[in-house]
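Below are structures written as structure tokens.
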Structure I
């Protein structure tokens, strides 16, 4: 009986910690979205393009050198802590520090000296300012992984929030200072300087997060020392530890690299084909890429993060059930998770499609690119559904031990996407709309391929009406109501509010609020959602409570 209680408490703690990390991730995304608006106003779409192209390369080098370290360290060290080998756990931690010192150093040097090879034109200058961040992030990753191995996500979550807050402050502040230094005579120089300011913000955020994690480590150091001194287990050799780190980190690197190569390849092909094959001006190419990558894509990432948070809280249940041999139970859980994800992602996609221009005007109100950015957002809205489902199926396949399946799926989708983008850019004049098309294609392929393979290993059965039909119909009714309410309130507010921006802001707020009510009303009354379903949402108990008060549940 005690064992059962202990197991339940452990499971609850795991879910709680995963929830903390997921919420921190969502808040970080929101901060990133909010500071992106003033930043875009300062550095412009051209500056955003230079930053976006440099950031895509920085992400790949970061993935290879440092980004996979937290997950890998957590896995290695937690295994030693489980059998109370505190001495070996701490020795692995120290060896990991040396590992990232070398690998991060090499990554920084590659980024700095090979910038002109990795990106085209002015983006290379921006990329060099990311080099120190690569070096710092490795140490931050090891510290985060060390505390995650101790089953506490609070230090990592707080450090993520600090990282994003300081990133926002320094990015905006740095962009203001550097664009003023650049002056107004050369718009492209001003755009590059602004992008450099944003790159410095990324580094500042990582530095602050690292200092916080070092503080946490020093606070816990006496307890760590005591446990290490009391441990009587045999000590592992350095070569054994480095071999273990390499063997565990490498699969993490390969998988995360392939998942994230899409943005890097899109950016590289887009800039090089348009500049060197179509002979377009670099400023124009950067302008288009900035609108796509730093406006439309950034907005779609937020609802995907919401869906991912819902999934991350439920996936451990799938892994545990499957590990016990209960494949039917695991399949049943997956079907429930999928229903919840679609209940979130479908209305988000419809909402972004219908209110694309009002939302874009709130976050990125630059008039010159408003129409183009809004149209791109409408195109990309459908990817919210595809990427949300892909996130779940990725996690499920990894949770049941089929780690390589989503990696091969991603690689196949990446090859197809690369070929299609090359053809579209060379033989059409679609420009950044070609990026939208291949993003939709890639997300759809990942969604379909992962689902096909998941059904091979798990008996997952969907109630088609509750899973697909009811959320889709409810979202369409919601979309129609959102459009009508927005048009009505925008018309009324235009008479009493002189500022067009604030008239749009308030009209969008009322439209979103009423549309949310309409969606849940239609969905629940049609039988598409129960109280138990609603409680599975992030903050689901609070939502269920509100729905009960207004007699919808």
Structure II
């Protein structure tokens, strides 16, 4: 594969302003805001930096809900087993145990902060089921608007606290470190007027990355336009370890909008909660093609369903299949968000089949952390989709994502509060050259990634994608928000393609047509980094047998 040289630092003016806080949290989704609230409960001052507005991340788009053991007949062991199975052998059992045992308490904290989950008339929580789960353990709000309700409640709680400083319209640039290599702040670019306009720095005693995913490296994604892999790219430039980036989950059922609509930055999601209530996948002839492919049929883990759909598309030459939800009770009231999206596209889900196709949805990998959210750089933490805690393995179980953000953000806050050093002065990072990539690379990058590193991959397709990335990375442009984002996209796309090339097997949401089976010798993790020359490095770490 052609070698791509990556930036070790973003080309940017020297910071023209600075402020100091105890902890800076980068990102304002469920992981970032809950971490900020827990840090405040520990008595620390917090600055939250967010790329556009506080509500513009992925959390508010989460439809299905949060998986947690809230039914007396359910058990953490059962939730753990479903998570392990979905992860296809690569899930970290210690991290999964943390997730399923601490999850219920974190959901109750959300309720304490004002989240209004759907309830039965007797006041008990409504619980539903999604793909890969063998029990009803998904708590939801507003039918299919869970993320929006969670974001509303957290937003309100954060706005009420005068000691949480919120900086909106701010793109994080690079990590600041002290003489000992410990994280001590960030540089960022803030849009707007006044003294904060332009590049500045936030100095802090700890830095928490909660920047979300990288879905915008693909042409078709359910992720919002802000999901450009900024946190993973920053971590790589800073020398942190990143892992499992080849495992990008494609949601099986994004609303198909036609050839023109597929060019939209974000595709509407058709939550698998709809399948949990009885909707069926069918081909153009009305045949249920998931029957016989998995014991759970349409409720199989997402990688299984996405592959099932993709096989139909390859066999028929079609560009979408259909979801039949016409028989689902109370469809319009139970799923108002999906109904509205369908109606806007000219589809009435009560009488019409819903056209759906897979779209890039969730990054199971990211910045590697331990059980306390600590990365390989002291003082730098990561939580939410930007992180790789180990709970997802090769494929995320449905509705474990919001839960992971809740559980590990609390653990980060506890760790930070227990051992927070004094504020240190940052030292310059010695790099040969800093640059920004021309933002004109975005469209060709997305097309190349979708064509060669999307649902279906091979050595040939990945080599072609790697060559395209190498060529695109060589462009240079003036430093601004668009070119910094483009640089981040090139960085995370290059790491993904390198890992996908190295992993010569099919496992979870990584599907190699030239290596169609899972292989025991690939039970392990590819750890990625960037060396002093800007070259990607790859280290193999086999699974522990403990």
Structure III
């Protein structure tokens, strides 16, 4: 007879015991983790945060911080412009009227403000940021909704506001249908395509379905990277890279002969004032001779429109760079007038666009300041009173396309650049936006005006010197007409001087071509005295 043995412990008890052990282990490890995270954050100074915008993104910001145990931020209030939300609460946090910003900052001892509404007008945004900076409140912002991965906002995506956010303006309205009609199916050449302006023009052109966008530049790696980026963004658009220098007439002729562009956007140029003041020959070779080459080839190969990207520094120039761009303007305008006289209904139409500094362009003041702040200073400003006009790169390029579209030939279009900005104020705001204090954490150092540098840039955008167009931000500058044959003679004499490698003779000739070119803070001021004396004695 078999003896039945029963296990000392039931199987069900073993399973229950294992589950309890697992649960206990998980609880223990979680408790330890929470304890250490709490001990880390407990030592941190808590920051009171208000969120501007009580919509979906504002709620997402609050819940992001609620779920992040490592953060030291506490959401103490919401601000909103919508009267129907005022006085209500989100997860127990009250919504205040946005007009009471200063009162809320003082009452709740606010350390930081997070802008969490995508629909805010740039002027309103700038006003809020200015108030916060005056009250020593740091300002942060969230990325656009399309950049939030899977709809989940992370703490790392909430970053300090950039100076560009303070300087941006309301979106520009442009005639997209008219531009599409002009560019669709055409071969479009962009010179200087790897530069800040050229690359943005090329990018915006992709929306208008041209047959081919020809990207011409001498910088191999940036050009290669640009093509990869644009090809990824516009899958069905043909981008043709062409490595070449606008100074090389034979290479440029090959480009025109092989690719036969219908429209040219000429953005290739040297632009740094101090560099060109030291190298006038190179300013002439690239900015004048390069433009001369592309303009003449455009006529020879039947280009319909040539849009020349110029600068505000060409207005009453005080430096070699600005004067070189003015000479290029004079040539393309006089060439246009000659073609109009010969055949009013046929030939290339030359259009010039002129604007000031663009935010974030290579070598511009804002990236420079940003680097200096990251290194701990000092931030260097040339003069306490120096001012500049600023525009975003996309905004400037939108206006270039619109001006090119509306231009009938011979115009110099001037853009509304808004209000001029004091560079020292720009530096102070950038330091404050980084959470630091000017001249305490980061020193602001004045280094003196650089050779050829102006205190104030001129755009000729007042009513006395400009004519309005149908676009409120684009005007036509009133400038004197020049006889083409006389201009051509000057050009030939100027180019003949290049081989002499004599900077003084080059600049002397530039001043003859552009009589309003008066050097400032430069060794070439002596030439102004010489020419003035010569005009008196003659």
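A value of 4.1 was computed for distance in nm of label points 7 Å out along Cα→Cβ at positions 324 and 420; which of I, II, III is the source structure? Answer by label: I. Computing distance in nm of label points 7 Å out along Cα→Cβ at positions 108 and 404 across structures I, II, III gives 3.6 for structure I.
Match the computed value 17 of relative contact order in percent (Cα under 8 Å, 6 or more apart) to one of the structures I, II, III, and report its label. Value 17 for relative contact order in percent (Cα under 8 Å, 6 or more apart) corresponds to I out of I, II, III.
Comparison across structures I, II, III (criterion: percent of Cα pairs over 42 Å apart) gives the highest value for III.
Here helix-only ellipticity at 222 nm (-39500 (n - 2.57) for each DSSP H run of 4 or more, over all residues; to 500) was calculated and came to -29000; which of the structures I, II, III was it taken from? Among I, II, III, the structure yielding -29000 for helix-only ellipticity at 222 nm (-39500 (n - 2.57) for each DSSP H run of 4 or more, over all residues; to 500) is I.
The numbers here are math on the coordinates, done by the rules we state, and not lab data. Just so it is clear, the structure is predicted and the values come from calculations on it, not from any experiment. Cβ atoms are built from the backbone, for glycine too; each structure is taken alone.
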